[in-house]
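Throughout, read-outs are computed from the coordinates displayed, never taken from laboratory work. Owing to the predicted nature of the structure, the values given are computational and were not obtained by experimental measurement. Cβ atoms are built from the backbone, for glycine too; each structure is taken alone.
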Structure P
């Protein structure tokens with residue numbers, strides 16, 4: 001997830017393996033330079049990037065290595081469904 005505005009860039013990286021995880025897990029999060037590094041790594045690794053300011057800001061408040069909070073489930077599920085469609089093409 002990525003959020004960009006005049007004040008701060010925010011990035012959150014998620015990992016989800018349906019076979020072992022109960023929910024997506026936050027594996028990296030940061031603002032400014034850290035957010036830029038997260039985004040750069042994702043691009044280099046061909047990891048899909050979704051831009052959602054509200055969701056990125058919500059997830060950035062959570063601790064790294066924690067599961068996403070329940071209020072984020074629907075939005076993240078929608079993003080994962082989009083990524084699954086992308087991978088199948």
Structure Q
């Protein structure tokens with residue numbers, strides 16, 4: 001599964017996350033289970049996938065985690081200052 005973020009401007013107040021299977025062509029689809037709009041920019045460096053786990057951090061420092069390939073999500077941290085990357089180990 002490939003994931004991408006979308007913002008209207010480089011320093012946008014909101015962002016959304018989209019995905020599609022890597023081997024398929026077609027439009028990216030919004031990721032369900034997350035807020036419709038995340039706070040601030042969510043750079044692709046702030047999205048990571050490892051096996052069935054997916055994690056992302058938005059510009060406000062909220063960290064979201066899915067352990068089932070993005071079918072369900074939980075907010076596991078809030079207010080982390082200035083995230084610039086995320087890594088699942």
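Suppose distance in nm of label points 7 Å out along Cα→Cβ at positions 18 and 34 works out to 3.2; of P, Q, which structure was it derived from? The structure behind it is P. For the set P, Q, ranking by distance in nm of label points 7 Å out along Cα→Cβ at positions 26 and 50 places Q highest. Can you say which of P, Q returns 23 when relative contact order in percent (Cα under 8 Å, 6 or more apart) is computed? Answer by label: Q. Suppose helix-only ellipticity at 222 nm (-39500 (n - 2.57) for each DSSP H run of 4 or more, over all residues; to 500) works out to 0; of P, Q, which structure was it derived from? Answer by label: Q.
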